[in-house]
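Listed next: structures, encoded as structure tokens.
Computed from the coordinates by the stated procedures, all read-outs in this text should not be read as laboratory data. What you see is a predicted model; the values in this text were computed from it and never measured. Cβ atoms are built from the backbone, for glycine too; each structure is taken alone.
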Structure 1
Amino acid sequence: MRNFSTILVTGGAGFIGSNLINYLFGQGGFEGRIVNVDALTYAGNPESTAEVLTAHGGKRYFFEKADICDRPAIEAAFEKYHPDAVVHLAAESHVDRSILGPEAFIKTNVMGTFTLLDVARTAWKGREDVLFHHVSTDEVYGSLGDSGFFSEETPYDPRSPYSASKAGSDHLVMAYHHTYGLPVTLSNCSNNYGPYQFPEKLLPLMILNMLSGKPLPFYGDGKNIRDWLYVEDHNSALWTIMRKGEVGRDYNIGGENEWENIRLLSRLIEIVAEETGADPETYRSLITYVKDRPGHDRRYAIDCSRIKSELGWRQAHSFDEGLRDTVRWYLTNPGWCERVRSGEYRSWLDRNYGAR
């Protein structure tokens, strides 16, 4: 079992990163320091770790505004905090945006990962009591047919600029392990959902559009299938891998919850209607089918038997439980949602971190 004194989390103001930081200081029981390195692009919101800042800011929690492609800034963070673990979550992650503007994805996901790896290699100088954990996606595997599952042995077959950039970063991580002996672990996860997710993603977009009476846009025939993983279960898996995973090994993390998008939306409508007292047919009337996006993968499904059998991890939330908790979070945090969508959270940033 590994123990760490200082964990550097990249992208800690994003959806999964902020949830991970909250988890580590809470249920994860981590007793050391966490350094959150985030460039605060459009989807980064340090307000998502406000409770951690209040409880641990300046003592066990530190924030550094930095781009992972900025080598001097990353070197300075290593020199200042001397982390013995890195959890690399910072990434451009929206497929639609990668189709419209792929350059940012190559820069952040490939060059940013290279910068982090190289700084870590130099700073750690052959140490074995350190770990670089890289968080990736099941989209690197491409698209499945009606049957079968992605395993750790599935050949990479990315279909979008986003998934191609993540595939490139995965290969770099493993290359640094095999070439330089850098202690690494890697995980590929299915679709995450839960609190603090930026509203461009499917579930928060649909929830907030329902509440606003806006159209619920759906690609193609709505029969694309995804495997859904509650973000807290994902973070418990990451923490398990960091402490117990074999160096140089990759682990798939799935929710084992396959849903057609249209079935998922139907269930989401039912839950939002139950929680708000609205007529579900009012929400159903908002469903609007739009032209499918280029290269839209038909089905993803994860085989996560390796992490279960080797490390003893299990999901703790049923899909219906996680989905309802997610809906309730967005219903009870309208201020967060509005500030994120409008950019007003930056005034919160100025108050808590000073104008930057």
Structure 2
Amino acid sequence: MVPFGGWDMPVQYSGIAAEHHAVRTAVGVFDISHMARVNVRGRNAMALLEKVFTNAVATMKVGQVRYGLICNEQGGIRDDILVYRWSDSFSAVINASNRKKILAWLDQHREGEVTLDDRTFDTTMIAVQGPRAVDLVAGIFTDSVRSLKYYFARPLRYREVDGFISRTGYTGEDGFEVVVPSAVGRLLWEELIGGGAVPCGLGARDTLRLEAGMPLYGHELTETIDPLQAGLGWAVKWDKGPFIGRTALEAARTDTTRPVRLGLELDSPRAAREGCPILANGETVGTVTSGTLSPWLKKSVAMGYVRPALASPGTPLAVDVRGTLLNATVVPLPFYRRPKTT
């Protein structure tokens, strides 16, 4: 157990590699209750979200989920969040370490009739991920979840109380994220494990998301990195109205000198950790933001930032791992894609 974003979190249960493989081959379950859950209600709720969110909210269908960024005025990323649209309100899922910061940001920028309801401490959030996730979840809930589309959500009932489920995740696999009142959270956790899910901790969550090329706030995403640098320009909608950071991002679109996120594959099995220098021809040209020996691919992989001229796949680079230079090659992200199902 380790402190994480104000919570005590498990690093591992049976072991990171075993948990990682369970998610890639069968089904794993993660207690992600540390992620903040906020309901946004009121006549001006949509206007607030459009103002602070880089992605479009007005075009969302009821039940749809969208990923996007909350930026500062300079275009730097304050957080990456999910927004859910319901028939009469919205929900947002926020990174644990940013809960207070983003709640204060929302409160600062709301105008008119908007209510912010922080549900983090009276609900439980559980992720069920892997090729067997659909069968397991469908066997527990009376609601039909098989037809739920990717990045859509719906209300559900569990043990006679209301919750909701979304077809989302942070592992690169198919699966769901379920939110229920905390009073029944432990029951759901135990029922999922009883159905064959392997309990997974922070370690496997990190190696899985890294293989899937997904950025992590505080590593690939910070207030000094903007969405365009991070390769998240697809989550910035230029055809919507004004949003905080838009002016700075528009100016940055033509700047080809800023470092950009890339994937690296190392020749050595040694892991390149956060902060390791990236070199080209003996010159430091960037920094590793995340790295690991991939449990699935059996290769040392990393993400980091370098100037665009060095970010093309196939470019040879090196990484300084505790004074040892290891050869590395730029590769496309993600490192892993799940097999397509028929």
Structure 3
Amino acid sequence: MKLMPSFETRLKSCDNTYRELFVRSPNNPILTAKDWPYAVNTVFNPAATIFNGKVLLLARVEDRRGFSHLTKAVSDDGVTHWQIDKWPTLEASPDYPEEAWGIEDPRITRIDELDCWAVVYTSYSHAGPTVSLALTKDFVTFEKAGPIMPPEDKDAALFPRRFKGKWLLIHRPIGARINDFQGMGPGAHIWLSLSSDLKYWGNHKILINARKGGWWDANKVGLCAQPLETPDGWLILYHGVRQTASGATYRLGLALLDLENPTIVLRRSDEWIFGPEERYEREGDVRDVVFPCGWILDKKSGTVRMYYGAADSRICLATASLSNLLEYIKSCPSQLRQDSY
């Protein structure tokens, strides 16, 4: 059965204002190229995790050639006094030709079964972008597994545990190039794939489709931060891209997956929850972009910290209450009987 979309806005209150789920840090931007111990062009799109009781970011760093690598930044409070590696933490290797033009946009997942952290990132070369995997125990040495998806693919992250013996990977094949403003092309959707060994992947299926027409997430969607486990299901933060005559605008939405079977989408926001508004998000190397690759839950306070790239030029922070995020997403349209829009 196909249901019609809901046109009720779900953040608007009775006084014609919006309830802000994520609040920007007054310290924004919290990291820029000026903070780096070596010369770079920009720093943005950081993965995030907790390591040794501290906030660890693995930032995408673009050098002055235009190629990207990853550098670690660590902070006690996750806002100030960052300790940044004095050289790239993880960079392209000549042993991996798919990385010839750099590596970018990492997501970090703690894998207790393997007693390590999995870093899933995008490798770039003349063959296009592809999804690669590296494992680490200390964020100093990394065991690269090479590409785990064929090009062109990106925006990927692992779930932290197996489901019925299978690992799950969220990713976004690029597919056909989309040039129209109205998002009426084939679309670029978020997919889910399964594996027994983290190397060979199958059972591919679309998890979250790009909508069509005038929607904020028409045309192209992709995963942002790693899946966040909650009592109500896996919280998914994703970006939607709207093409206009003046270019593309990147905004963020939420989805909720079933806790025991993440192939099932329970809810999906029908409007964006966060978008480029501040000057540091609207002006930069790529204007009108907010792009998180990591978030962290403080279980004691229930606060979610979202670390994001702003305009592909700097790193920023916004925080939200997990209870507010769950209250919001559970009020959004059910996806259980909804095929498409």
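A few points about this structure:
- Answer label among 1, 2, 3 for the case where helix-only ellipticity at 222 nm (-39500 (n - 2.57) for each DSSP H run of 4 or more, over all residues; to 500), calculated from the coordinates, equals -5500: 2
- Which entry (1, 2, 3) yields the derived value 32, 24, 19 for semi-axes √(5λ) of the Cα gyration tensor in Å: 1
- Per mean count of other Cβ atoms within 10 Å over residues 74-81, the highest-valued of structures 1, 2, 3: 2
- Among 1, 2, 3, structure where percent of Cα pairs over 30 Å apart, for residues 138-321 alone as derived comes to 25: 1
- Ranked by mean count of other Cβ atoms within 10 Å over residues 162-169, structures 1, 2, 3 are topped by 1, which has the highest value.
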